[in-house]
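As structure tokens, here come the structures.
Bear in mind that the values in this text are calculations on the coordinates, not laboratory data. Note that the coordinates shown come from a computational prediction; the quantities given were computed from them, not determined experimentally. Cβ atoms are built from the backbone, for glycine too; each structure is taken alone.
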Structure P
Amino acid sequence: MPKRAMDLIFTFILLFFAAPVLLIAVLLIQLDSEGPVFFSQPRMGRGFRPFRIHKLRTMAFGQSGTAITFGNDPRITRTGAVLRRLHIDELPQLWNVLRGEMSLVGPRPVICALARQYEQHYRRLYAARPGLTDPATLRYADEAALLAQIANPAEYFHAVMMPRKLRLSGYYQQHATLASDLLVLARTAAHVGAGLYGWLNKLADQQSERQTAALKG
């Protein structure tokens, strides 16, 4: 089965199951902060040509700052922090997959300035469609939490994290098969599921603590 056919089949399946989640996320964003629900931004795509990526908005609308988020960014809303942790903010990119601008598995589409900074690498990577996930994405799935622990997150991002990401994405691209893509999708689903399970456990613990405190009071 060709990669594009796999993208379309799995994207329609994902959209069917993700629709209720997206609806809830949209309502929470509207209740939590003012501004549009969706966020659109130019990213570098296939053939080293820019396209517009779509995400759920996770930051306060209208606030300026760096294009790359390093660690605990104060612009991130309460709802946005949850959406980012569970990667729900990425779901609108399924539309980019349907349009043929992205694939389910492939190197992440980065902002154009970053792609030009590492142009030699990204011109090779973007010979194919960028994707929602790949081994580098999984390796640094908790990137924000990692960078939040670093004294100089911007320096670490460029000196350590970016070279590792580029190597991982480049190696995978050279050896990728449909079977390996399916494995990456399965690993991504497991990671998202584990994150959801951990978040629900945290909510349950907080509720239990409030109940205990109320009983003691």
Structure Q
Amino acid sequence: MQTRKQLNIEVKAVSFYRNEKTILDKVSFSAKSGQLLYVKGQNGSGKTTLLKILINLVSPDEGEITFNDVDVRNAPVEFSRECLYIGHRSALKPELSAEENLQFLSKLDGESITDTQGQEALEYFDLSLHSDAQAKSLSAGQQRKTALARLVNSSKSLWVLDEPFTSIDVGSRDKLVKLFESHLDRQGVIITTSHQALNLTEHINQHSVELKAQQYI
């Protein structure tokens, strides 16, 4: 099994404000090779905002994020090569089929896959019978699994996932956990959010940070 060099991502006193309101207040944590970091918090606590800052889509008002001791804002191209982000929306194009969407999104990730790899990834999430169906005709769970199928062939070292278990069935949840285990065994890093308990296996090296929704008067 091929392993990666040691990785370290650090979030250092990150704050973010919107319309003079505090969304994130001096958030700090770190994650290393082979670790899953679970970002907990109720709706409105800033989880999605934090992930967007983490992957360099949004700039923090204060603080910094480093990947292997380099500020991600100073090396955006290098960081994007290592990072795979799946947001809480599936980001599928409604007129494309499930397979076409998977191919398209994989290319955007910089990880072009063969037709066979695409079919195997969809089969992993029990989508073989729906591979030619337009995304707009798929259920919410099927759309979510199509997006998550990107993980099957991913070689990225850092996975950043926003509510990945939303809308998927128990069987698919178990398959996603197996992908997590395999990625961490190869010394990858996973940072994921959820507003519900993950209940992952003991095999997974996980720790958590909890965001508190800011109170306004």
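Quick check: 2.0 is what I get for distance in nm of label points 7 Å out along Cα→Cβ at positions 22 and 46, calculated from one of P, Q. Which structure matches?
On the way: P: 2.0; Q: 0.8.
Comparing all candidates, it corresponds to P.
Out of P, Q, which structure matches -18500 when helix-only ellipticity at 222 nm (-39500 (n - 2.57) for each DSSP H run of 4 or more, over all residues; to 500) is calculated? Display every interim value, and only then the final one.
Working: P: -18500; Q: -8500.
Only one of P, Q returns -18500 for helix-only ellipticity at 222 nm (-39500 (n - 2.57) for each DSSP H run of 4 or more, over all residues; to 500), namely P.
Out of P, Q, which one gives 11.9, 37 for Rg and Dmax of the Cα atoms in Å, for residues 78-165 alone as computed from the coordinates?
Values: P: 13.8, 40; Q: 11.9, 37.
So the calculation was done on Q.
Work out which structure the value 33 belongs to, where relative contact order in percent (Cα under 8 Å, 6 or more apart) was derived from one of P, Q.
Values: P: 20; Q: 33.
The value was obtained from structure Q.
Using distance in nm of label points 7 Å out along Cα→Cβ at positions 6 and 142 for the comparison, can you identify which of P, Q gives the largest number? Working shown, then result.
Values: P: 2.8; Q: 4.7.
With respect to distance in nm of label points 7 Å out along Cα→Cβ at positions 6 and 142, the highest-scoring structure among P, Q is Q.
Ranked on mean count of other Cβ atoms within 10 Å over residues 102-109, which label among P, Q comes first with the largest value? Show your work: numbers first, answer last.
Details: P: 25.6; Q: 17.9.
Checked P, Q; max of mean count of other Cβ atoms within 10 Å over residues 102-109 sits with P.
Which one of P, Q has mean count of other Cβ atoms within 10 Å over residues 30-37, as calculated from the coordinates, equal to 18.6? The partial results should precede the final answer.
Details: P: 12.9; Q: 18.6.
Structure of origin is Q.
Out of P, Q, choose the structure whose coordinates give FRET efficiency 1/(1 + (r/R0)^6) of positions 126 and 182 (r between Cβ atoms, R0 = 25 Å, to 0.05) equal to 0.65 when calculated.
Answer by label: P.
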